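Got some structures for you, see below.
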Structure 1
Amino acid sequence: MTSPDPHAEALRFLSAADPRLAELIQTVGPCRLGSAAQTSGPFHTPGYFEAIVESIVSQQLSVKASDTIFGRVLALGGGKLLPPAELLRVEEQALRACGLSGSKVKFIRDLCDKLLDGSLVLDELPALDDEVVIERLRRVKGIGRWTAEMFLIFRLGRPDVLPVADLGIQKGMKRLHGLRKDPTPERMVKLARPWRPYRSIACWYLWRLHETKK
């Protein structure tokens, strides 16, 4: 027995709201966002702490390089990420030996410090509004708005996030609307207005569009 599609209502809404997006949805098929079949997105680990550490590790790296370095960090804990207090006790040289840059070591340690002193409580995030989650995460050195938005989409399952700084979304929107150049953030917000309150799901399709060859 197959489970009902959790995105069925969103897909009906988006298809009715935007003919171009309706055609893309028809071509790509069901949305896999948040499912076991999910094949894209920056977070592969189960916990919030692990996901944020992985996002720091992956900054400005290829997927292959990021996976290799993060695997070495996990190996420090026998295949699991050390808890914040224990990770703080790991010598910087050992972290650098995993392939982390000096700045990323500082970012991860700042995250651990904030978790331990209570200035960031990850278990509170699911109950907070999107912008508050972004503000809380950006308190951590090395965490910008894009990383926080990816956390909202892929970890908290928020349905109405539009990451205007994401290259794939910019390129996907350009192709979808036949634009001559990448849209500005302001134009992206305007073009995506009909997709509310399901912009995250629309973005998933824009990523698929960007990944396909012309």
Structure 2
Amino acid sequence: MTSPGLRERKKARTRAAIREHALRLFEAQGYAATTVDQIAEAADVSPSTFFRYYPTKEDLVLTDDYDPLLLEAVRGQPAGLHPIEAIRRSIRQVYTAIPPQEWAAEQRRQRILQSVDDLRARYLRQYSEAIAMLATVVAERAGLPPEDFRARVLAGAVMGAALASLPGSGPYETRDFEVLDRALDLLQAGLPLTGEEQAPPEQD
């Protein structure tokens, strides 16, 4: 994998700085009260530069930088691996590699996302887009057409497992991914509803 060049690294730093200042302002004075002009001024960029990185203020919070990494990780899993296992390994690969400081910023983003009704509603609507992207990768790995119905159902089931097992409010913690891992176990086993159920760890 080729390392990013100087220009790409500079763009990444600018993008991260814009988001960092935005999160700080959201936490200090509220999401609704914070304007793009205020964010741009705090980040020492022009409003037009802000919009080159984020189309809207909403997108600054809604954009998940790890989604593309996760999809690429799924693509890179060994051929012949069960799709759910490929997704499980990819989740571990991507999220265990996040440095602590970067993960702290991601938790701040999630906290704001979950605390603003309009953002949370749009986030849920984006799930259909996430299902479509994941389904395309699943189909690609299986040698199927991108619109294959089975791939879309599997992707929807995985996203549903994530929606059901990860906390609906507040940022994700490491143990939350252990709960997701268990949900994927159930999904891969065909969701058996017989036998004794062991409840997942309670969320704080």
Structure 3
Amino acid sequence: MLDFDGPVCSVFAGLPAARVAAELVGLLRAERVDLPSDVAAESDPLAVIRWTGYHCDSALTAAVEDALTALELRAVASAVPTPYGHDVIRSGRGVGLAVAIVSNNSGRAVSAYLAAHGLADQVVRVVGRLYARPELMKPEPGMVLDAVRAVGGEPRACVLVGDSMSDIVAARAAGARVVGYANRPSKVVPFAVADALITTMADVVAALSPDNL
């Protein structure tokens, strides 16, 4: 199992996350929502929709969800592939493993990216953010458990590769193993709690070599 933004690609490389977050904040302000200063200045769009889910009604949460999904669909058109990220997907399938994507991003955006890069047939399941239910995003374990069921394994037989503490916490809560992808030096120490730590997706490609299985 792979997280998407980080292990597979940089989703907001072409359409910066801060700009996406600002558009969501603008939508909330247009609805006269009283935003705390930290939310008004938030640069992470997932943090904005998470806050919305906890503090706004379902109709407004759905409106923010729709706006974010549309922006994510725009973003993946200019997303930059992570070095060796695509190779991990193909290598996993090449050795007979079921590969699933577990992402707090929109499943539609993830699927659009995979299709554009010829990877759709390499992934057995995309588990994206549940519509207008941001409180169920990772670190909640439900998305990981959905992916485990999709690949037909037991949690302890499955591994999630993720680049955030929410990935590590979600995998642990689901009973799966987890590889922390420390794609920035600041992540190395906190990710030491993962079952394994990598700083490049090339390490996963190497681990999936038939000689190492």
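Since every read-out is calculated from the coordinates, none of them should be taken as a lab result. Please read these numbers as outputs of a predicted model, since none were measured by experiment. Cβ atoms are built from the backbone, for glycine too; each structure is taken alone.
Here distance in nm of label points 7 Å out along Cα→Cβ at positions 83 and 115 was derived from just one of the structures 1, 2, 3, and that gives 3.8; the source is 2. Kindly point out which one of 1, 2, 3 the value 2.0 was derived from, the read-out being distance in nm of label points 7 Å out along Cα→Cβ at positions 27 and 187. Structure of origin is 1. A value of 0.95 for FRET efficiency 1/(1 + (r/R0)^6) of positions 19 and 99 (r between Cβ atoms, R0 = 25 Å, to 0.05), calculated from one of 1, 2, 3, originates in structure 2.
Taking helix-only ellipticity at 222 nm (-39500 (n - 2.57) for each DSSP H run of 4 or more, over all residues; to 500) from the coordinates of each of 1, 2, 3, which one would give -22000?
Working: 1: -16500; 2: -22000; 3: -13000.
Source structure for this number: 2.
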